[in-house]
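Following this line, the structures themselves.
Only the coordinates and a few stated rules stand behind these numbers; no lab work does. Treat the numbers as computed from the prediction; the structure is a model and nothing was measured. Cβ atoms are built from the backbone, for glycine too; each structure is taken alone.
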Structure P
Amino acid sequence: MKSPLLSLPGAVPAEGPDESVAAHYGDLFREQRALADGTGFVDLSHRGVVTVSGQDRLPWLHLLLTQHVSELPPGQATEALVLSAHGHLEHALYLVDDGATTWIHVEPGTQDALIAYLESMKFFYQVEIADATDRYAVVHLPAGSISPVPEGWTVRETAYGREVFVPRDELETYAKTVGNPIGILALEALRIEAHRPRLGLETDHRTIPHELGWLTTAVHLEKGCYRGQETVARVHNLGRPPRRLVFLHLDGSEVKLPGPGTVLRLAEDGPDGRPIGAITSSARHWELGPIALAVVKRNTPTDAMLSAEGTPAAQEVIVEP
């Protein structure tokens, strides 16, 4: 669903999963600084929006998700995952409940598969599941923003800012009210800086939550059974996920930024060394320079210098080996 805000002055369309919104509006570093200062907004209207209503919604979702949501208070934001029977990641959900409806936003284009799964699990529960993507758009307001949100709109507030579910027919008007549009590349740079994984970028068909640090934000280790829970418990108790997420400081003297999929090797092994992982997301940060997230083999030495196809990369540990 192409965003109408791509018609704003200076808008340059993004690529990949974010192609329906603006990558930037002409000044990437200025936009990053604005977000860090708590001003402006980011258009996330390409994300899928799903609502679940009905008196059984929270206890029912509790049975399906990795997170404890059976008693989720109104207005409290949380994250949750849907896993396969083998514990592999299928969906990442960002939730908030308003007391009558649970609002969820997900990665662009994944809402149909999520809704199909939820519908298959309704059974006798009193729940109504709806695809609200054509009626609501998500807008990100950074932490510290004083931009007003009209009464009655649903807001998901986290340490990283507010995610507002905007009626889609009011998106352009609200954008003018807030002002200072910021492209998604700026938000992605701050996401990478904050070590936050993203479904479809940091994940593949084999990913389990332990590898990306999602146990601390999206998995409740003491709740009851859900699909994939046996794998979560087993790997948590053994403490040996096969891979781990790392943060990389890339050599700033290189002209080309290594992109997702760039193979990583131990620098000491040279260009013909054995691959030990790959970059999953990368960005040029206004303060830190070139940075990236990557997934590497668990036993990769934490103090080893890596090479991203010739670009030196220093590690910071996110997930302990």
Structure Q
Amino acid sequence: MMKYLNLSLRFVALFAITLLMSCGDDEPQIEVIDFGDAPSNALITTGIVNVITENTIRYHTIDFGDAPYTSTIIETEDNAIIVDLGPAPVFAAELKAYVDAISKPASVIITHNHGDHYGGAVEFTDLDFYAESVVANQLNNTEDFNALYPNSVIAVNSAQSIGGLTFTFDKVSNAETGENGYFYNEEHKIVFPGDLLYNRTHPYLREYTPKTGADELDNWIAGLNTLKTDFSDYKHLFVGHNGSRTDIATAIDENIEYLQIAQAIIKGTQTITGGGTATTQQQVIDELQALYPTYAVGGLLLSLPNSFFPGDPGADWF
């Protein structure tokens, strides 16, 4: 009797093992790409590199200088996509060396028509450039850009396959600049808002003109609220200045708060430190730097007189 009991137990154990193995075979296999080592950080002498590696995709954010100007590289198994190129000349040469070290076919996406995002184009004239359709038209008709990149930027109206990934393009008008393009990839839950969001960096407010027409900061804040609705559940936010974030809703809220405070200071509805209201660009800048002492300098100082040329009056705030 004991002999048959042992055989029965062995049969049950064998059946259980077979069943478990059969169930395991039905489970989907997770694809993992071996990207190997990332290019050496030593290639970037004027900035900071951060690499995020996931199963089938790798991201490289490169922050140059004090602004900091961020270029992001999206790397797949077979391709690389460079988002924004920073200002020339030394940053672009280092970015080119880094991209060359990845050693994959590459493409470029430009978020908007500001020189600190396309200045490095001169190093990448052999690559295809893409931008949201209105932004592409601006770039193709900008003399400074044409001097750097002799080819036409490919205009994207909605969705476009670039480097084996599908990106959807959109824009917010009359915000940080006339047309702020942004784009996203739904598969990997990544969004690239360009300069619609700054990561703990003072934003470029130079184009805000509260005395005439529509209030650009109202438009900007409305655009940020749309991004918050659409992308709060995404995995990564890659900005135009100062890297990336994973807490997307928090990052957007930080930007909304900053813009609301800046708007109140410029319009005189918020008292500045020491009393009274701001009446000069310098007072606005001093107050924002005092309120956000840990923020990187960004584009805030470009609102001051003489920023772009001798006699430049500065931002048209008062």
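For relative contact order in percent (Cα under 8 Å, 6 or more apart), find whichever of P, Q sits highest and give me its label. Numbers along the way, then the final one.
On the way: P: 19; Q: 13.
Once relative contact order in percent (Cα under 8 Å, 6 or more apart) is worked out for each structure, P has the highest.
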**Fill in**
Note: helix-only ellipticity at 222 nm (-39500 (n - 2.57) for each DSSP H run of 4 or more, over all residues; to 500) at -10000, derived from one of structures P, Q, originates from structure Q
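For structures P, Q, which has the highest computed value of mean count of other Cβ atoms within 10 Å over residues 245-252?
Numbers: P: 20.0; Q: 17.4.
Across P, Q, mean count of other Cβ atoms within 10 Å over residues 245-252 peaks for P.
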**Asked** If percent of Cα pairs over 32 Å apart comes out at 35 when worked out from the coordinates, which of P, Q was used?
**Response** Q
